[in-house]
Structures are given as structure tokens and as C-alpha cells.
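Please treat every number below as a calculation from the coordinates, not as lab data. As the structure is a computational prediction, the values presented were derived from the model and not from experiment. Cβ atoms are built from the backbone, for glycine too; each structure is taken alone.
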Structure P
Amino acid sequence: MADIAQLSTTDTGFQQRLEQLLAWESVSDGGVNQTVNDIIVDIRSRGDDALLEYTSRFDGWDARGAADLEIPAARLAQAWSCIPEDQRQALAHAAERVRIYHEKQKTESWSYTEEDGTLLGQQVTAIERVGLYVPGGKAAYPSSVLMNALPAKVAGVQELIMVVPTPGGELNELVLAAAHLCGVDRVFAVGGAQAVAALAYGTESIPPVDKVVGPGNIYVATAKRAVFGQVGIDMVAGPSEILVICDGKTNPDWVAMDLFSQAEHDEDAQSILLCPDKVFVAQVKANIDRLLPTMEREPIIATALKDRGALIHCRDLDEACEVSNFIAPEHLELSVDNPQALAPKIRHAGAIFMGRYTSEPLGDYCAGPNHVLPTSRTARFSSPLGVYDFQKRSSLIMVSETGSDTLGKTASVLARGEGLTAHARSAEYRFKDK
């Protein structure tokens, strides 16, 4: 029988219990921080030599030299041609949908001219070189390649450098095929904090990038946090999460499996159900008990449900939305009759899956929107990865002679009010009547 918390919003101390359930310390402990900092220092000082040593130590294979760390483009093409036809078709179908969706996110430059001839605007340019980290330890994720590489390419990134750990020197054909399909420019068989450091600072073989994106374990996440400022990063992601709001009319097997779909990621993943129907909540619990022994990753799911999962009975769907807004989940399923009426009540969520037939895994792989989403309640202030994460905006200001006089007087008054005389005089020098 599965062990999972069963709560009600009417319970005494419910809010405190919910906060305890959601608590996740994304900051690494001192030992992890020290290890990562040592690796970064070593990569910065010894470059490829350090990278080769860490690859041998952590991935368990010895490259003959730094050149062996790069996977040639021909090898990526070979992987694409050799994977089974159904996998090739699935990757192509998913990639096309992801590309089409992200094309709609492109932001164009704009400007306007005022009556006196002053031009103001915004120039949008792509980041020049981006590093993509793709996990390759416990599992391989070709979907991560699609979701990170395609928005970058749509944005116009000139060079995309991918790193992927290869434990035991084993290459994952699907990951390589996805890299070929997405037009990744260079791929290196390195992982961990050492790969992040190499991307941020560069080595003799790996060029330094301007931004690092992609998921990874606690060492990768800690390294991304440590190099932020030297390079940009997408986010520091925590464990995967799903919250299902259900009105009690969905097949309870579906809901149980939806909760499993995130719990199987790892033991720290979080799966929560919010429902106003007590009978349905009990049905979902019974179905969890029945289905759990049939799952290949049963131990992982069971641990995740026990440690961080919950079945929550609430008063009504409005209250469910309020609780959901506090949780700010990564994935939110609205498994109700009229999800479009409920969606406007949701203020904080990474992605909203609307309707009984919209399972979360569709978003993971092929619906089109990005599956790189804010976790650990950060959906309160952040958004899914998108084309906008690979574009920069520069302000455009071209002041006419008349505008220089008008704006200069305003700037002069404000600058002198701040005690910045050089600022004021810089503007005043351009006055028509000095």
C-alpha cells in the first residue's frame, strides 16, 4: 500500500503542513559547494588537462586526448540515420511542433520618431554563443535537446555548444540524433560541474559561451549558480512537480498515473492532487495502491509519494485555485469540465494543461510549448524557457538637435539635483543657447 499524505484544507494547521510539504532547499550544502568551487578553479587554471582527469574520475573512461572529447558532426548524422524509423519520425514530429510554437515567440526590433525628430526604440539581437547541458547519467533526455536547442536556433543564436556526460564512454544514439536534427554546432562528451565550468570560462578545446542552459544534478545546478555573472543561466531548477486539480469526474486511473508521471523522475519529485470530492480522492488513493506495483520505477515513485506527495481535499474548485496559486507548481493539470473558465484564476504556474485529455507528458515531449519550467514555487516570478531567453534587447536613442535642447534642460535640472555636475554640463554643452 502506497504511503502518501492525505490532507484537507479544513484541517487545523493545514497551511503549516502544506509549507512543510513544499519546502525544498535548492541551495547546496557546504560540501557540494566546496567540491564545485574546487572544480571550477581547476578548470580555469588547467583547462583540458583538468577536464580529461574529471572525465576519467567521474564518467569512468579515459580519452586519449582532448580531441576525443568532441563528438564529430558525422557521428551525429550517423546516429540520426541509424536509429529506428519510429524514433526518427517521433523526433521529427516533436521538433516541428516545438519549432512552430517558438517561432511565435520571436521579438522584433522596433522604434518610433517623435515630432522633433528624436528616435527611440529597441534593437533585438540574439546571444552569440550558448552552451547546452544535457543530462546523461541515470537517464538520457533527447527531449531536453529539442526544448533547449530549438528556441536558441529560432532566436538566431550563432553557435550552440552541447555537453553531455557519457558514463563508461557510452553514447546515447537518441541524444546524438536529436542534436543532429536541431542543428547543434558542436557536441562534447563531458558532464558535471566541470562541463559547466568549461562552458563558462573556456578551455583549449571548448570555447567560452555567453549563456548556459539545461538541467542537471545538484553539482550541475550548483556550478550554474556559481558561474552566473560570468555567463547567463536559464534557471537553477529543483525537482519535478505536478499538481492536478480535478472535479472528481476524470477516470481515477488517469489521475493516479499522472501523479506517477512526475514521481518517477526521482525521489525528490512532487505529486499533489487537489479535489473537492472526498469519494474521488479515496478512489485515486485506491488506484495508486493498485497501480504502483505494476510500475518499473516503483521504488522511486513510492519514495517520492511518501516524502513529498499529497492528496488534498478542498472545499471547492475556487479554493483549489487559491491553494494552487500558493504552490505555484511547475506543471498544473486542470482536469475539469470547463478548464478555460478556471484558467484565468491561475496566477502562478509553469505550464497549465487544460482538460481531461491533456496529460502532462504531452508537454514534456511534443505539444510544442517548452518543458523547461520554473520549479520550487519560482513560477511566482519566472517563466518557461523560450526564444526570449536567447535574445537581448538594446535601447535605441537618437536625439535631434531640438530634442537635445528640450531633454537636456530636464536632464540638467535632475543631474544638478543629484550633485552630478559633469552629467549636467554634458547635457548643457549641447544647448542651442548656452
Structure Q
Amino acid sequence: MSTIRYIDLFAGAGGLSEGFHRQGFKPVAHVEFDKAACFTLKTRVAYHYLSESGQEDIYHSYLKGDIDRKELYKAVPENLLNTVINAEIGKDNPGVFNKIDNVLGENTVDLIIGGPPCQAYSVVGRAPLKHKKNDERTRLYIQYGRYLRKYRPKVFVFENVPGILTAAEGSYYRNLKAYYRRIGYELDAKLLNAYDYGVVQNRQRVIIIGWKKELDWSYPDIPIEKQKYYRDIIFSDLPSVSPGETGRTHEYTSELNGYLKRKGIRNGIGFVAQHITRPHNDNDLAIYKLAIEELEKGERIKNNRIPETMRTQNNVTDFLDRFKVVDKEPHTMIAHIAKDGHHFIHPDKEQLRSISVREAARIQSFPDDYYFEGVKEDQPRTAAFRQIGNAVPPVMAEKIALSIKNLLNDR
């Protein structure tokens, strides 16, 4: 297969890109506005370079804290780190184009991937979201389209929440489709659930795939996995930790299982990074214990069943599932995990805490050596949760990437 080059727009922490990298695609650029996520992307660029050049020990030294981020980046060619562009798409498109052109040289772009911020379309969370009229985020597909017009890839992948198809009675999606047709692309959209593609999570996303009109293609087949997996398979080998855990690395407590190996979650090193947790106050811990006990009886605790002396919200008609234990059944990862851990209570009453950064990353199918950065070089717990909550699961992304590779190679 010849090299397939791609641009990742609205790249976030790189979950979508990770899947395409695993299938042999070569990133030309990752464009992302969030500065912490850009450091995460650079650190993953460093991982891939060092791994492919037989220098994994340098990366492992960084995970352990033996060297700092500056030292890690010194070990990587500057042109590779420059593939990460910290910019707001739409605010400085010409400047971003120039940076991409400098990296691209005489090569062409085969593919553009990306998922514009989806809050303006989202109705999932603690309550229906209220947005201002004419929210500019609903038109970010136009900014995405400007990159299609500039680089003319054969195909693109556009990821978003299910609401993009139905928001404003479907007018946003109709406008998107009409605009992309005007600039030379046909497209189709399908609602995919990460649980059907090997991820231990019910996470529905709309995956729009488009192609140049003259290619006369159609939406590629993305086969569903028949085997389904559950929580225990991703939590069982991680050590017990307490609320407020800050240790840089931890040792595994059991052998590698087949799922973790096949999905690349445990990928060869003898320790796990960022198994760090939030601190909690005594009242929250008491509610967590009650929630676990109720689940052991087969019931989900509701806010109106929490004793008044413990309840932190007076509203007992809305937000009834404010506290939720991660059960054996797939648990949906939501961006709110960056705010608090109440919707992600660890099921082990002996630990009595919300899930760690690493456990959240595993629910999203990120490998254990994927390091989530903060702007400052410290233990970036909140920034990590934010990036994980907004990410595309890499295992699902790899299935999409394989379908795109087959499409490009077969035509």
C-alpha cells in the first residue's frame, strides 16, 4: 500500500487519529485549539516516533517521570512535532494552511478526518442543553469544508453526535449535505455504536463519510463485532487505589487477558500510567457507598431516594441519575466527567471512589501508554478527563480506518 496521508481537524486528544495511524495512515497535521490536547498530541507523536525507531525506553522514562516533557520532545525530530498545530479553525485558516503546506511539501492529502465540537447539537447529558440562537458551532462544517476545498482529498470522515441529524428539524444536516455537494463531494451518514466495534461502552456517534463526486463511491462496509465485552475485562488487572491517588505509575495486579492484548490496550510494558483519582468529601463517599449497595440489590439509585441529610441537590424531579455506578453492562462516557465523577462511581465498595483517569481511558479504549497532558507539566487530572470524555474511541476509529483503507485500495 502506498502512503495514505491525512489531516486531522478538531483533533482533540487524538483518538480518531490513533485508529488511522494503526492502519498505516500518515498524519500530515493535527489541528486543535485546546492547548493541553495539543501537548497530548505531541506526546503521542513522540511515542510513535520512538516506538518505530526502537527507542521506547526514552518514552517509558517519561511516563515514569525520570525525564521531563522538554527532554522527551528533544528526542523527536522537530518537523514531526510541527505536525501538531495549535490553532482555532475558522479564526486563522490561512495561517493553518501555511503550516500544513510547509509540512506537506510536494505531497498531496488523501483524506481529512475530524469531529467539530458537538455541544450545539447535543441533547445528551444531565439535562437538555440550551444554546444561543445562531450558535456559530453549528456552522463549523463550513470551516471543515474549506479544508476540503483547499486540499481536495479523495475522501473525508466527519464524526459527530446523533443530534446533528435531527437538530433544528434536520436542517443542519440538510445544509451540511448540500454545501458539501456544492464543493464537489457526495456523502452518507450512519449512526454507529462503539459497543458494536469492540469498545466496552455504549457510545453512539454519527459517522459521515464523503468522497469526490467523480469517484462514484458509496459508504464503505464497517463490519460489526459479534463478540461483546464487559467492564470486568478492562478493570480486573488494575491495582486498588484510594481517592486522591497521584502516583505516576502503578504495577499491574494480574496477567494480560486476551481482550486487552487484541485491542492494544496493554501493549507490552510492565506498568500503567495515570491511574490517578479525584479526592472526594465524606458526604459524596457516603452517597457512593449507598449507590453501590443499591446496585448490588439490582437497583439504580435515584436522587429522590438519597436521604435529605445527604442529598446535595434539592431538585428531586429532574437529574434523577446524578449518581451512577459503572456497572458490568457498558457505561457511556460523557464529557461531564471533567466536572465531577458522580456519574462514574467505581463498583468496588472497598475502594469507594470515582474512576481513575486510566479507567476512563480504558472505557474509551485508549492504550495504557497513552499519556494525557495538561498545559503545565504536572498531574493533569482535569485536563485528562476532559480530553477523554470528548474523544473518539481508538478501537472504533481503527475499524473506520480499515474500511477507508479498503475503499482507497479497491478503487
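With helix-only ellipticity at 222 nm (-39500 (n - 2.57) for each DSSP H run of 4 or more, over all residues; to 500) derived from the coordinates and found to be -10000, which of P, Q does the value describe?
Among P, Q, the structure yielding -10000 for helix-only ellipticity at 222 nm (-39500 (n - 2.57) for each DSSP H run of 4 or more, over all residues; to 500) is Q.
Determine which structure produced the value 38, 25, 15 for semi-axes √(5λ) of the Cα gyration tensor in Å, for residues 159-350 alone, calculated from the coordinates; the candidates are P, Q.
So the calculation was done on Q.
Given a value of 1.05 for Rg/Rh (Cα atoms, Kirkwood Rh), calculated from one of P, Q, which structure does it belong to?
Attributed to the structure labelled P.
For structures P, Q, calculate distance in nm of label points 7 Å out along Cα→Cβ at positions 207 and 399 and state which one comes out highest.
Result for distance in nm of label points 7 Å out along Cα→Cβ at positions 207 and 399 over P, Q: largest is P.
When distance in nm of label points 7 Å out along Cα→Cβ at positions 239 and 263 is calculated, the result is 1.2; to which of the structures P, Q does this value belong?
It must be structure P, since only it matches.
With FRET efficiency 1/(1 + (r/R0)^6) of positions 111 and 367 (r between Cβ atoms, R0 = 30 Å, to 0.05) as the yardstick, tell me which of P, Q scores highest.
For this comparison of FRET efficiency 1/(1 + (r/R0)^6) of positions 111 and 367 (r between Cβ atoms, R0 = 30 Å, to 0.05), the top structure is Q.
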